[in-house]
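As structure tokens, here come the structures.
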Structure 1
Amino acid sequence: MRFLTAMLFVMLLAISTNVKAQGEGDIVLGGGLSYGEKLSELGLQFGGYYIFDEDIRFGGDFVYWLVDSPSEVSVNYFEINGNAHYLFYQEDELTFYGIGSLGIHRVSVSSDIGGASYSDTDLALGIGVGGEYSLDAVTLYAEPRLFLTGIDQFGFNIGVRFGI
């Protein structure tokens, strides 16, 4: 909970400052919510990217899934993804881009009953598209993405980003 509070504080601080237009060599950070159709759960997403040139960005994200489980069972599910964005449309405040992702997805489950435990780590490959709408100090984003391996699910991310 402290981590989430700290992240919200940092995001509010960033929103209250003037942010210059994003250009080549800039770093952009952000966070938001994820939804996965296979898990049918929400996740917290944090990430960022480096603007390589006017059409290409490289970055990564971390998603911690908020999996609902019985009190005697502990479930931890997260993913770490490296992402490449190819920007194919940029006009005024609106940007659209393709996404290629390579990641590691991990789940671990343990039970207080009998001490049973299970864990699995998979290499994940994903594709998707994204859209951004730039406001004065922040950029809103939405990213539908399909993971072909790993979690093997269609997911949707929404959130805010800001340049640093």
Structure 2
Amino acid sequence: MGSLLFGFKGRINASQLLKGFIVVIIISFILGMIPYFSIDLWWLSSFGIVLIWPWLALFAKRFHDAGKSGWLALLPLLVSFAINFGVGQVLSKMIPIDTSASEEMAASGDVGGAMTAAIEASIPHIIPGAIAGIVVTLAIVFLFNAMIKSDPEENQFGAPTN
């Protein structure tokens, strides 16, 4: 599993990509839900940025399977960022956040209190945001995975995958 998620060499087929992304999505969901259960541990959710590495590794090897450059892995990542940003904007309009407590704390000079108040105010967004993130990620993974056609012959990235 380590080379599947973290290595950039070789090729993987469509089912291997999906298996890898199931792991990435589960870890991402868990990290995203941490503030919902413990505001004091909100900072742990920022470790989700580390998941960019396996995202790129999985897609790079999938593009290798088609005989293409691994740099193309940036394309689905950027599409995911753009769509998830848009979905986040829509969710923020549907579920408004009351920032008054955070603003009061910041005005009084209590930066830590302002951050805690901001995190508490964003709790209603956590579950809808996590679900939307899963749906968007799965849609992008399935779409790009379907578009990438495996090279049945050996190529510069290795032997064909089964």
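Annotations
- Computed -22000 for helix-only ellipticity at 222 nm (-39500 (n - 2.57) for each DSSP H run of 4 or more, over all residues; to 500) - originating structure among 1, 2: 2
- Computing volume of the Cα convex hull per residue in Å³ across structures 1, 2 gives 105 for structure 1.
- Among 1, 2, which structure scores highest (criterion: FRET efficiency 1/(1 + (r/R0)^6) of positions 72 and 136 (r between Cβ atoms, R0 = 35 Å, to 0.05)): 2
- FRET efficiency 1/(1 + (r/R0)^6) of positions 48 and 112 (r between Cβ atoms, R0 = 35 Å, to 0.05) - structure with the largest value, from 1, 2: 2
- Identity of the structure behind 32 (criterion: relative contact order in percent (Cα under 8 Å, 6 or more apart), calculated), options 1, 2: 2
Here, each number is a calculation from the coordinates, and none is a lab measurement. Keep in mind it's a predicted model, so treat the numbers as computed, not measured. Cβ atoms are built from the backbone, for glycine too; each structure is taken alone.
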